[in-house]
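Asker: In what follows, structures are represented as structure tokens.
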Structure P
Amino acid sequence: MTKKPDKERKITFYAKEPIRCPVCDASFHREELFSGRVSADDLTDELHRTYKPLQAYGEVYPLCYEVDVCPACFYAAYRPDFLPMAIKSGGFLRDRIQYRVEEVQRIFAGLDYQESRRLIEGAASYYLAILSYEHGTKEFSPTIKSAISAVRAAWLCNDLHRKNSNENWDYVAGLFYRKARYYYRVAIEVEQNGKEPYSSVRNLGPDTDKNYSHEGVLYMAAILELKYGPQNDHEGRRSRLAAAKIAVARMFGFGKKTKAKPGPLLENARDLYNRLKAELQDNDDDEE
């Protein structure tokens with residue numbers, strides 16, 4: 001008796017209700033991840049949650065499904081922003097359709113958002129989000145969302161490199177890390193001067209498993225500066241790292257962990273503080 005092949009184990013499903021893109025009027029169905037398809041593993045020093053492959057489903061990348069992308073015009077945004085931001089900035093987004101398509105295809109070839117997303121569509125979705133949030137007004141907190149999108153794109157490009165080590169995805173990841181560093185620095189600046197507050201953003205991530213809030217934003221700015229900041233200007237780098245060291249010291253110097261400063265963030269912040277001290281060859285403590 002011939003054994004029937006195992007039924008395909010689905011990772012995602014498509015929402016029943018279609019979404020109509022306010023930019024180009026195309027209709028599509030959102031792809032979403034079934035629950036129970038991932039098993040949490042380690043947390044990296046960039047607050048990126050990794051996942052163990054499950055025997056039933058293999059490797060699954062939850063980040064691939066966080067950004068809504070119109071398959072026709074490549075407008076992209078996080079779910080709560082997809083409709084309202086396009087309605088508010090539809091003219092600009094409509095005028096830039098060709099630009100978005102050409103820009104993303106310079107890096108990510110063969111994209112197809114009408115089929116199940118692969119890693120490449122997941123990574124590209126965050127670049128498309130960055131290109132789309134360029135036109136977002138301040139109520140959508142476009143700068144911090146571009147920062148989060150850039151670092152997530154870098155993570156997924158690293159995953160692509162791990163699978164295809166001869167295709168230069170590590171170089172692309174480096175580009176996105178540097179973009180993320182820039183956007184995080186600017187996001188903190190415009191938050192502090194009131195030009196673009198991000199306190200209303202539902203999840204400041206940087207990943208999807210936990211919201212590390214404003215403290216996480218400060219941490220990410222510091223670690224990206226350490227790992228990916230420019231090194232050709234020695235004095236400038238030293239000044240930026242010294243400022244990062246003070247910010248990180250304050251993060252865990254206030255004592256007990258809180259909702260905004262959960263244990264994993266404090267542990268990573270202490271490690272980052274020591275790395276910054278070593279880089280600066282600084283024996284002074286800034287803890288408060």
Structure Q
Amino acid sequence: MSDRGIVSSLRYLFADFIGEDDAEPPFLPEGLPEPVMALASEAIHLLIDYQGPSYASLYVDRLRRFVGKQGVDDTMLAEIARLMAIRMSYEDPIRIAQLKLTELSGQPVGSAGSVDIRKFRLEELISALPAVIAEYILDAVEWAGLAHKRVSIRFSTKSRFGIRRLKIEAGLRRWRPLSVRYAKERVWVERWLHMIDRALTKQPQAAPAIIHTATMIVGYGEVYRQGMMDWNAIIDGLVKPTFDGVLALSDLAGAVTEARAAAVPDPRQSALKRKIAELRARVAAGAYTTVPSS
């Protein structure tokens with residue numbers, strides 16, 4: 001993570017920790033191209049609702065790094081802005097409770113309400129707690145072999161009790177920056193942005209492919225876990241070695257596309273690991289060519 005990224009994250013964390021976030025909503029970055037303004041403005045409103053003005057300011061600080069940067073056109077900047085907003089508003093139980101509560105505003109008086117049942121991994125639920133508590137619990141459930149146990153959670157607007165529970169869960173958002181999950185997401189976003197920045201310097205034609213790797217990570221539960229594992233495998237096996245000069249991939253974008261096509265739901269990542277090994281072997285043999293995806 002860059003020094004600027006660390007300072008922005010700490011400034012946001014401190015603002016939220018000392019009390020209610022009453023900071024002013026941030027302005028759009030100076031010099032932001034007009035075609036990106038509406039998208040970035042929507043992202044700011046989304047993140048204020050998600051966590052607060054200071055969190056939206058962190059988004060603006062991150063986006064500002066790419067405004068006017070060589071090699072970043074309006075389309076590329078818009079994709080960075082869009083995908084970063086999605087990742088910064090990641091789905092955790094707190095967010096799902098927030099969204100469930102919004103249904104109440106659109107319901108007619110006397111409506112019966114509804115119930116959503118979501119399946120999380122136990123470690124995922126614990127990771128939403130402040131790290132000072134969660135780390136001890138995570139160690140215990142890992143030791144007991146229960147970390148990946150699936151747990152069903154009800155999000156209900158059908159009763160006063162259900163609505164009260166949703167409000168309590170949604171209210172936990174102020175503690176989100178202290179959670180294990182937040183720390184992991186912060187590191188991920190910074191690493192993703194860092195890889196984009198390195199692509200612009202080392203292999204500019206690969207930058208769009210690196211930007212779009214963010215779409216690999218979605219949702220929660222097993223889908224989220226699989227996406228995160230696959231993303232790290234591709235970055236660590238192909239992207240970073242290429243930027244470090246260890247792997248001479250002349251067409252990194254094509255290699256990333258091939259690897260993503262091999263990423264299927266599989267906790268062992270067998271097909272993906274074989275594909276990455278194959279791509280690396282082609283480079284070693286001096287016969288690297290991309291294979292068009294069907």
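Every read-out reported here was derived from the displayed coordinates using simple, explicitly stated rules and does not represent laboratory data. None of these values were measured; they are calculated from a predicted model. Cβ atoms are built from the backbone, for glycine too; each structure is taken alone.
Asker: Of the structures labelled P, Q, which one yields 1.7 when distance in nm of label points 7 Å out along Cα→Cβ at positions 36 and 116 is computed from its coordinates?
Answerer: Matching structure: P.
Asker: When relative contact order in percent (Cα under 8 Å, 6 or more apart) is calculated, the result is 15; to which of the structures P, Q does this value belong?
Answerer: Checking each candidate, the match is Q.
Asker: Hey, mean count of other Cβ atoms within 10 Å over residues 228-235 derived from one of P, Q reads 11.2; which structure? Each step should come with its number before you reach the end.
Answerer: On the way: P: 11.2; Q: 19.0.
So the calculation was done on P.
Asker: Rank structures P, Q by distance in nm of label points 7 Å out along Cα→Cβ at positions 140 and 204 and report only the one at the top, that is, the highest.
Answerer: Q
Asker: One of P, Q was used to compute FRET efficiency 1/(1 + (r/R0)^6) of positions 132 and 212 (r between Cβ atoms, R0 = 41 Å, to 0.05), and the result was 0.95. Which label is that?
Answerer: The correct label is P.
Asker: So distance in nm of label points 7 Å out along Cα→Cβ at positions 68 and 172, computed for just one structure, reads 4.3; which one of P, Q is that? Write down the numbers at each step before the final one.
Answerer: Details: P: 2.5; Q: 4.3.
Derived from the structure labelled Q.
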